[in-house]
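Pasting the structures here.
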Structure P
Amino acid sequence: MPSPTADVSVRVAWADDAPAIAELQLRTWQEQYAGLLPPETLPRDIGAAAAAWQASLSRPPDARNRVLVALERNRVVGFAITSPASDPDCDPLTDAELAELTVAPDERGKGHGSRLLQASVETMQADRFTRAVLWAITGDDALRAFLTEAGWAPDTAHRGLDFDGTGSTVVKQVRLHTSLV
């Protein structure tokens with residue numbers, strides 16, 4: 001008798017997914033930025049975040065802005081954001097950005113990240129991008145190892161992401177890239 005398989009998938013996010021994405025993002029940021037940012041700088045209002053996600057999913061600023069969700073049954077367990085790259089040294093016609101790749105901490109190691117990454121790459125390829133970039137926190141060794149194993153590599157670009165606009169809360173990031181052709 002064959003063993004049962006998990007009911008997992010990745011699809012384009014719907015506006016109805018906004019509350020689940022917002023809750024997952026804010027919960028994950030608490031872990032991701034622990035020790036890097038003062039806790040009070042991180043948003044906590046799920047309602048406001050859900051409203052922002054609802055607006056973004058309903059009216060994306062560019063047709064190539066995509067949000068993908070990883071599902072286990074009908075529950076959102078991860079999401080990814082793809083868009084044209086906005087860095088000054090990137091060409092928004094050929095370079096895409098994987099702006100976020102998030103999987104719920106308790107759902108990691110189950111293949112959701114791999115499915116999201118593969119779907120993101122396929123989405124960027126369908127949008128005719130030839131290269132993808134992603135900004136990773138310099139200390140996020142798990143994400144960097146995951147992407148490196150998938151063929152991504154640092155491209156020597158780095159930046160300080162100023163979270164509060166005052167320069168007092170800066171997170172160092174390194175850019176990774178991969179070819180999509």
Structure Q
Amino acid sequence: MKRFILLAIAATISTTAIAAPETYVLDSKHSMPRFSYNHLGYSTQLSSFDKATGKVVIDRVAKTGSADVSIDTTSVNTGFALFNEHIQSEDFLNTAKFPTATFVSNKMNFEGDKPTSIDGTLTIKGISKPVTLTITSFMCMPHPALKKDACGANATVVVKRTDFNMGKNVPNVGDEVTITLPVEAIKQ
């Protein structure tokens with residue numbers, strides 16, 4: 001009996017020690033980046049992007065991970081077609097010249113067995129800046145409908161529009177923009 005227990009423990013330890021990174025691909029239907037900003041002091045405006053793609057690689061045993069996310073800036077959704085065009089103009093996203101924004105990271109930070117933040121580079125309008133996204137929720141489990149493992153997370157960061165050459169109407173319209181990335185990803 002002792003031998004069986006020792007073998008079971010050894011098998012568990014060796015399986016844990018050789019755990020490999022797992023790759024998850026974003027579920028575009030459930031990964032819709034959002035952004036919010038102060039509008040003239042009256043209210044906080046909330047808009048989203050309808051198209052995002054990417055992948056996340058995570059090794060929860062080694063406590064490492066990476067992310068590569070692309071946002072189709074032409075899919076901006078303010079709720080009004082005319083304002084969508086305004087946000088896509090040269091003064092803001094300039095989607096004619098820069099149709100994508102990206103976040104790329106090779107450093108995921110853990111507290112215990114869960115990631116709490118991810119350091120990377122955010123590129124908007126061809127301008128790249130280092131940022132740290134704070135992960136406010138994280139969970140992995142079998143997806144009940146797809147019958148595959150899946151992970152989900154919410155991550156946020158606050159950036160300044162002026163850092164990305166989008167400073168029109170500052171300070172009347174807030175310079176600080178909160179970007180929220182709700183992500184659901186399916187294991188490959």
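Read-outs throughout are calculated quantities, based only on the coordinates presented, and are distinct from any laboratory measurement. Quick caveat, the model's predicted, so the values are computed rather than measured. Cβ atoms are built from the backbone, for glycine too; each structure is taken alone.
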Tell me which structure, out of P, Q, gives 11.2 once mean count of other Cβ atoms within 10 Å over residues 34-41 is calculated. P
Answer label among P, Q for the case where mean projected area of the Cα convex hull in nm², for residues 50-145 alone, calculated from the coordinates, equals 7.8: Q
Across P, Q, relative contact order in percent (Cα under 8 Å, 6 or more apart) reaches its greatest value in structure Q
Work out mean count of other Cβ atoms within 10 Å over residues 58-65 for each of structures P, Q, then name the structure with the largest result. Q
For structures P, Q, calculate distance in nm of label points 7 Å out along Cα→Cβ at positions 106 and 138 and state which one comes out highest. P
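Which one of P, Q has distance in nm of label points 7 Å out along Cα→Cβ at positions 82 and 114, as calculated from the coordinates, equal to 4.4? Show your work: numbers first, answer last.
Numbers: P: 1.9; Q: 4.4.
The value was obtained from structure Q.
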Could you tell me which structure in P, Q was used to calculate helix-only ellipticity at 222 nm (-39500 (n - 2.57) for each DSSP H run of 4 or more, over all residues; to 500) as -9000? P
Cα Rg over 2.2 N^0.38 Å derived as 1.03 - corresponding label from P, Q: P
Where does the value 2.4 come from, among P, Q, when distance in nm of label points 7 Å out along Cα→Cβ at positions 26 and 170 is the thing being computed? Q
